1. Please compute relative contact order in percent (Cα under 8 Å, 6 or more apart) for structures I, II and give me the label with the greatest value.
2. Where is FRET efficiency 1/(1 + (r/R0)^6) of positions 128 and 176 (r between Cβ atoms, R0 = 35 Å, to 0.05) largest, in which of I, II?
3. Upon calculation of helix-only ellipticity at 222 nm (-39500 (n - 2.57) for each DSSP H run of 4 or more, over all residues; to 500) from the atomic coordinates, which of the structures I, II produces -24000?
4. Ranked by FRET efficiency 1/(1 + (r/R0)^6) of positions 56 and 144 (r between Cβ atoms, R0 = 25 Å, to 0.05), which of I, II sits at the highest value?
5. Among the shown structures I, II, from which was the value 3.1 of distance in nm of label points 7 Å out along Cα→Cβ at positions 24 and 280 calculated?
Structure I
């Protein structure tokens, strides 16, 4: 090795360019503006869509990037929502502070469950995640003093955002607030997943044995990623509690975890854009189909899933990328 080759790379080469993060924020804000002006009467639905999108993104962090099989992700979403509801009823009404409460509660739940789930692999891992999710659901039903039980936790009334923008019946403030939170979280995750830690998690997903052979501590990194996933899910749960004013048992249900996994597979695992795409497409399709045909909408949703899995088995995001690449090649051909 020569002295020249041993020199560190120039600072310009080591600098991380924020282009991907900026594009992510711009795309989300652009889509949000379209939703705001084109569907002004559906802002409550679009706000709920954002909260579920955060849940799907959190699931992608552990399933798509780390290869951890789980069907209990809604537990962290619900824990964040219940924590925010109780904090608000106790007198903490600032929406920004409530977001941090939900994030901390979700992260704590993620670290606790991840410490157990990531010790196993395959089917035991999946069964443990289901068991923990069912345990959280049962506790939420029994601890009615904190959760409201089957009636739900109601009376959650946050104060205006930054003391200026009050939550209104048309969900304008709730939608804009949720959109800004989604854009910021998405940009931070794009940067984090391109960091050495994020790249190592991908390596663990592809070959955990090889990662151990190069000296990587696999288990602690999986637990940390589970904690990050819980934080993102907790933010989604916090937004749900803040914007709707009520938290029900459905927030920790197995059905919500299963739907999140379906959305992730629909959009494509291992890419944040895939998680976001799957959440958007599934919920928008379900919303409009259910309104158009309330008797057979589940059959139509099932048909959509079958078609996408058959023709785009790696998800909509990957299928769209492949199609775009082919179109560019055809366009460049003489």
Structure II
């Protein structure tokens, strides 16, 4: 006779990070569905509903993105280098460090996570291993870019790229390494990014985008178009594939309204480091207040309350679960 569970139905499923939750497969299906809905189709005039993709540097950020109601979260490589290691975004964080980090974020949230995987950390074989490691970490999608190793932030200057054909091979190899068939509803999403606009101009960036889609990329990310006209050209020439625009406050790409990006053909609007930079300034102001005044009580209204903090991390549900599980089947404690 099966044991009677000493807890109420549904209690353990509320324990994000410990209890049961959406599988990696479920999250990949959800991400593919969102990308399909955010893809401009040539000749169809209906407006896109862009997928807004905030970036997070840690589990706290990922939980905040989910709490705010966004459908997916982006594990930012630049943010990890900055917030996790105190380093600039110049390719100093390793493959295994990123995979370990991504696993913590996927455990912390029930929404799909897209991971910035830089160049794949080497050639095609390294990209294949990156795919396997990040699949194991539970990510729903990853981004590969065509810079030489070590890479640099796309809004820095002086990029060096690998040949387009070499990047096609890397993409094809990464697609082949997935645990599901290319295009399957539960296949890891592979995003190809090109930094060719900075190195060779917008025409080369578009040509590379086409080549990378032919190699099997599920979505395209043309980094750092400089003008609205360039954004429109990308959207027009690469329509039919999910297109990502990266909004970098103070960066090279024009900052527009979501509806305008959608009109230009971009179904995914990435705000990779908006949250980190907002928290950076808030933290600096909080510490300046503490240093100058030696107290925090007068600033209580500008920080999360005790209950807000504990609720974000599900303390009430964990406490209830501890009490329920500290019993023998049948109710004896």
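1. For this comparison of relative contact order in percent (Cα under 8 Å, 6 or more apart), the top structure is I.
2. Working: I: 0.35; II: 1.00.
Top value of FRET efficiency 1/(1 + (r/R0)^6) of positions 128 and 176 (r between Cβ atoms, R0 = 35 Å, to 0.05), among I, II, belongs to structure II.
3. Of the options listed, only I reproduces it.
4. Between I, II, the highest calculated value is found for II.
5. The value was obtained from structure II.
Each reported figure results from applying straightforward, stated rules to the coordinates on display, with no laboratory input. The structure displayed is predicted, hence computed values, not measured ones. Cβ atoms are built from the backbone, for glycine too; each structure is taken alone.
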